[in-house]
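Participant: The structures come next, written out as structure tokens.
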Structure 1
Amino acid sequence: MSIESELIQVGSYSDFINKLIHAGRNNGTKFYFNFDSEISRVDFIEFANEFIEDYYASVQPEFAITHPMKFSFGAITDDGRINLSKDINSREAIKYPGLNGGLLYIKTKNGENEDSCTLDGSIFRQACFIRRERLKYRMAVIGSAVAVATLALSLILRK
């Protein structure tokens with residue numbers, strides 16, 4: 001049974017999170033981001049940094065120290081393989097036109113190989129958590145706006 005890969009256009013941070021969630025569900029969405037066809041390099045760097053900030057703000061410090069989240073650039077082949085270039089930082093990435101994709105990964109620091117990295121469910125769980133927290137925040141803001149509007153309307157109609 002072959003699963004067709006779905007190309008998700010990423011134009012906002014919410015789209016970025018949704019793509020990570022779809023990839024975590026194994027529904028055919030790839031776990032990496034294609035530059036120019038689905039996201040620009042600048043947006044990828046911005047959204048990946050925001051996601052990593054959200055990750056560090058929401059996980060326990062002990063876990064974050066032993067499992068730091070990183071993003072990396074890579075060259076994606078036609079068959080879907082990605083060759084990571086972990087030594088290239090975001091300022092230097094523009095110099096390498098062959099880097100046509102990027103991904104998030106968790107680097108383990110538990111005494112094993114320092115270069116070992118995993119694409120485990122932590123990224124998927126974190127994306128689900130961030131989406132849920134952003135939804136709660138939006139609901140609180142909307143609820144507050146409705147309460148203020150109702151109060152203002154009741155004061156106006158009372159006069």
Structure 2
Amino acid sequence: MHKTIQPVRDLEAIEQELKSSIAGIVSFFSRDEKIIQLAVTFIYLDKNIYIFLPKDDELFDKINFEIKANFTLLKNNKPKKVKQFNSISVYNFLSINITGFIRKIEDQKLADEMIRQYLVKYKKDNIEEADTAGLKKIFIIDTEEIQAFEETGG
């Protein structure tokens with residue numbers, strides 16, 4: 001078995017994937033120093049990840065803000081022909097990893113804009129009449145670093 005891992009340096013392509021993808025994994029340490037890993041829906045805007053927790057989720061109160069967190073997106077791509085091995089790969093995926101600090105959204109205008117963008121991305125119809133009460137627990141991963149890799153193997 002062989003595999004190749006290539007860094008992706010095209011920031012425009014990385015950002016397009018982040019904008020169009022619907023879910024990722026966020027991981028961080030809670031206040032009681034437990035590792036938390038969640039599959040989440042998100043909004044990517046201005047190189048930052050905005051994450052929404054359900055209004056009845058108690059996890060928001062356990063988040064240790066101002067510490068580093070990771071957000072990972074995996075996208076399964078169609079396997080492709082590997083020239084150097086003259087064969088078709090078994091798998092091909094793109095991984096994007098974002099590292100940054102977890103922060104609360106303090107600015108109400110920004111929170112309202114993120115809720116609007118969330119509804120546009122995930123609700124699609126009649127967003128003017130949508131119940132936004134369930135979207136009030138928002139936090140951000142304030143990006144410090146973005147890394148992306150394409151892996152092909154088989």
Structure 3
Amino acid sequence: MSNFMDSHHIVRLTLAQQPKGEDMFEGNIVSDVINLSNWGGMYVIVQKLDGAAGTATFGIEACDDVTPTTSPAITTGWWYRYQTAADTWSAWTLEATTVTTIAAGADSVWEFYVPSSILEGTTNQYNYKFVRWTLTEVDSTAVDGSVVTLLVDPKVAEAIPTTVLA
């Protein structure tokens with residue numbers, strides 16, 4: 001048996017912060033604040049279904065507390081790849097700006113990997129343990145889909161993980 005069963009945690013965001021299935025980018029989505037202090041990283045998987053034209057940008061914010069009082073955009077340091085044909089992926093790309101544009105096109109999957117190390121003081125001058133992701137609508141054409149947030153590489157694996165939401 002793989003230790004994947006104890007080495008990941010799917011974060012169920014509150015309903016107010018979870019994109020709805022229809023017109024998923026409408027109103028711009030900001031996730032709940034997630035505590036990454038006991039995890040090595042976070043995957044955010046965006047699956048676009050119907051709606052070929054709608055687009056959004058994906059971004060990451062470092063958060064100083066659970067409110068958050070301060071939440072600067074992280075300007076670089078996460079990775080992304082995408083799939084626009086059945087099981088055919090792009091190469092992983094290191095993001096070099098503050099956002100990644102999720103391009104137009106139905107039936108695609110975008111995967112973002114955010115290492116917890118980008119929150120450390122030597123990267124982006126933060127020393128926070130909290131993070132949240134954003135999806136900001138660019139083209140308002142309706143897009144159906146879903147988003148899954150998955151934490152990986154726990155510092156201590158637990159059969160029943162402790163919540164990461166405040």
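No lab work stands behind these numbers, since they all come straight from the coordinates. Please read these numbers as outputs of a predicted model, since none were measured by experiment.
Participant: Could you tell me which structure in 1, 2, 3 was used to calculate helix-only ellipticity at 222 nm (-39500 (n - 2.57) for each DSSP H run of 4 or more, over all residues; to 500) as 0?
Facilitator: 3
Participant: Quick one: Rg and Dmax of the Cα atoms in Å, for residues 104-143 alone came out at 10.6, 32 when computed from one of 1, 2, 3, so which one is it?
Facilitator: Numbers: 1: 15.5, 49; 2: 10.6, 32; 3: 14.9, 40.
Label of the originating structure: 2.
Participant: One of 1, 2, 3 was used to calculate Kirkwood radius over Cα pairs in Å, giving 16.2; which?
Facilitator: Clearly, the read-out refers to 3.
Participant: If relative contact order in percent (Cα under 8 Å, 6 or more apart) computes to 33, which of 1, 2, 3 did it come from?
Facilitator: 2
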